[in-house]
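Readers should treat all values here as calculations from the given coordinates under stated rules, not as data from a laboratory. Keep in mind it's a predicted model, so treat the numbers as computed, not measured. Cβ atoms are built from the backbone, for glycine too; each structure is taken alone.
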Structure 1
Amino acid sequence: MITPPASVLGRILTDLGTTLVEVVAGEPDPSRPVGGVLIHDPHDQPAGIPDPVVLGVGVYGAEQVAALVERAAELAAAAVIVRSPVELDERAARAVADTGVPVLGLTPGASWAPVAAMLRSLLAVEDVGGDLGPGADVGDPLAGDLFALANATAALLDGPVTVEDRNGRVLAFSSRQDEGDDARIATILERQVPDDKLRILEERGAFHDLYSSDRPVYLEGVVAKPRVAIGVRAGGEILGSIWVVVGEPLTEDRERSLAEAAKVAALHLLRRRAGEDAGGRLRADLLATTLEGGPAAAEAAARLGLSAHPACVLALAVRGDASGPDRLAVAHRACQALTLHLSAVHPRAATAQLDDVVYAILPAESDEAALRVAETFLDRIGARVPAAIGVGRVAARPAELRKSRADADRALRVLHSGRVTRPAARLSDVWVAALLVDVADRVAAEDDPPAGPVTRLRAYDAEHGTALTQTLAAWLDTFGDVIAAAAAVHVHPNTFRYRLRRLAEVGGIDLTDPEARFEAMLHLRLTPPQH
């Protein structure tokens, strides 16, 4: 069996192999520890990750590569990854030689987000050997993870292996993927089986055969090279599948080996699911405790790894008319998407869904930087998950995160009130609108609408079918410009002037009095007119 390298950098090079990365310059040290993944941004202060692998997103040309290597050396990086083909000049080669930071090339066509997720998956793998007792063999796939299992299975069956969930998403893969075909390489690059291949497999009944039998299924004619697949199940539940690129049907011995690998994979997937469920609940509890403040907040923040960084709270809620389970389901998808996005921004970002609001604590030096992150996320998800995000103030200490959450909640309420059209905002951006929302809530709670000219106009409009309230609002919004106000409500200016005289009589309002105009405008802002 293939045992994954003891060192993390060596494991990255072995597991990702030439399918995704290749050594371009320098000599990677297989024993070099790696503490995390850092996405390079020349305009932001990098997160304090020990021994990171630096992803040079948008780094092109020999000059930029050299600068990245020099900066990575200052961060004590284990390696840098840039998009291939990589240009190197004398300065870049000297930087690699002087710093000892190797340069790895990312294959063209691979997306940075899946690559970052793969690297984090490899680095976050827990050693489960302790669960197996002191006699467990570290070469046993049970003592490793899904990647180790995939490599071991590939060695036994002499073909590249993928472990996938029921939706065709790649959970782990072995080395030697370059021995597969174009469809397999596309699957690895996107961490997802292409939609057209899934459709063909469904039409041919491949998934029916796969999930109705506990024996391997041989498939050919779908892609360039044949596949052998087996379902991964626990009792009657299908958890996923294992796929192997082969040249011919498996022998009886190899079929038994694949069936045993499926049983081991089932244990991993069950453990993974249980860990995700328990971890998600724990994370939500810790985040809620941190945001509520009080004596336990500092300890909860420390367990989330947030004590050493100033941070902002983001509050996300779904827009639209969805309610009940549908709204919670959309919020759950938004939570997953925001978690993935923030993990690329800062490894210590914490995200959890509390009822129908998704909260995140993002380490950031300023609320402006946090706002940019929120706006970028909303731009990327577009209309698929209609949402708004409120951004709180910077909290220098965990005890101040409660105030940051309050800011984020108030900004979010303004965004949902329709008083502003922007998708994300800080409280400072919508402070006046937030005051209006607070006062409007108080008015609504008292259920006692204030008397005055606007109330009299609304009553008159309701009784006579007129539009005097709308006329007043248009006149105030255009600073008394009758021509512009008349155009806004689509009437002749003379008609508009008549309505102005009439509303002054009915409402008992002196339009020449600035205090009267202010009171009327405030009343209209608190309770917008009905058109």
Structure 2
Amino acid sequence: MSPHFRPPRRWLRDARRTFARLPNLRMARVPDAPALPVRDPWPGDPARATRLLRGELEVAGSTQPIGAGLWADSSGNALLRAGAHGFTWLRDLRALGTDAARLRARALVSEWIGTPHLDPLASRADVAGARIAAWLGHYDFFAASADDGFRQKLMSRLVADARTLAASLPPEELDGRALTALKGLVAAGIALPEQAGFLTRALRFLPQEIRRQILPDGCHAERSPAAHLVALQDLTEIRAFLQAAQCQPPAALINAIERMAPALKVFRHGDGALTLFNGSKEHDSTLVDLVLTQAGRSGRAAHSLPDGGFQRLQAGRSVVIVDCAPPAPPRIDRFAHAGTLALELSIGRDRMIVNCGAAPAAATEWRDALRATAAHSTLVVADTSSSELKPEGLGRRPEHIEAARQEAGGAHWLEAAHDGWKKPFGVVHRRRLYLAEGGEDLRGEDSVEAPTPQSFVVRFHLHPTVKASMQQDGEAVLLRLPNSGGWRIRADSGTIGLEESIYFGGPEPRRSEQVVLATNAAGPQQIRWAITKVG
């Protein structure tokens, strides 16, 4: 295929974008201000705003200088750049609420508009959608009291960006970013009712995008708790925009929100925050509560997400969450980790067994280290990840995964297997779990099935608040949780030990430890282990 050849659909999209950018294609007058208010309902972080006043922008746990040089810079991490050009950080300045924060917001918006050669990423559909929604959602905070010249420049750019965004639909991005793009165009259509085509075009593509991204059980197709949370935020905002303008939301939108809210609860630990799979951090439990409140009635958390592939075992004060499905398919696997069959365990509000978390905006070395199987609480064969890590997603990955669960008398049994190491080693990993009815006894068996014996380890990463020590006889590890007493991990074969680990699940990286169960090719091809309450 010629390098200059472009598929017809992309050619048409590019042509629409070109025409949309022509200044006088449509002679509609640019309004002086939004005709209808569009509100951003999510809380900001005053601490991040304070850093913004110092010239530092934080996105996904990584920080970069913000200023005139940033807007035209097309190098560096794409997630950081998208976060800068998306302006969702305006909610942090709004949360601070000072005159200095308001003037800083106004200055940065003015600086961005005045930059002649912006980073091309700034015009990507989801980035433009986020920016349009942010500017409109915080208009009263940073723009309403500004001079006429600033407001005219702002509204002109809003209309121009919305026209280009409308011409870019359907979005090329097939993951959750498409919902953010549609949210921006809906916001523009509501706030600028004289531009009726914006809303019509957004609502044309919204139902089909929902059907493609939201699985029947309500799980988002990316299989990432963090991406699921963001997608539900976007959809609840779209519904609120439409209701404020007295427009009937599409049935597909209402149905999706009703399914996604209880699915989100599957991903919550006892502390109310999220489990750490596929690019996720904990996120503030108050934000999760707010999203669920905005979503409306959502019922209790399900025991499993059969389409999304997550299993939730709950007994007493214990919650076990296990990833039991293949990673998200290509083109929507940007956050996918090699964490198949990994588990997390919390007791009450204390997290005990965790995955290491994520740093999607960090340097490649850290980002990939956290995506590797070794950064998850599961089995690792020959120091090789169960999925091949690539910058844009995953290459080799598990193709066949089995999962079956039973419940009786309050106890839970789960058996699962995957073939992620089938090609390199001919290995199938099988994991069996039993959670007793009181929640104080979790037992497991990890085994490898292969034509030749393999060396492997089973890793249990501990939350930083857990204090761990080897038992005197070296046969077990004792754990002390902040509010849930003492626990013991023991195994019946191989060796057990403590090693250093690191935790990226919270706002800042923290040192932690991991329990490592190891065997070699000459040893047993299975390890039985137990995590039990002491005393």
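Numbers for the structure displayed
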| item | result |
| --- | --- |
| Source structure (of 1, 2) for helix-only ellipticity at 222 nm (-39500 (n - 2.57) for each DSSP H run of 4 or more, over all residues; to 500), computed value -11000 | 2 |
| Computed 3.4 for distance in nm of label points 7 Å out along Cα→Cβ at positions 306 and 370 - originating structure among 1, 2 | 2 |
| Of the structures 1, 2, the one that 0.30 was derived from, the read-out being FRET efficiency 1/(1 + (r/R0)^6) of positions 410 and 522 (r between Cβ atoms, R0 = 35 Å, to 0.05) | 2 |
| Identity of the structure behind 24.7, 82 (criterion: Rg and Dmax of the Cα atoms in Å, calculated), options 1, 2 | 2 |
| Label whose coordinates, when FRET efficiency 1/(1 + (r/R0)^6) of positions 82 and 506 (r between Cβ atoms, R0 = 35 Å, to 0.05) is calculated, return 0.00 (choices 1, 2) | 1 |
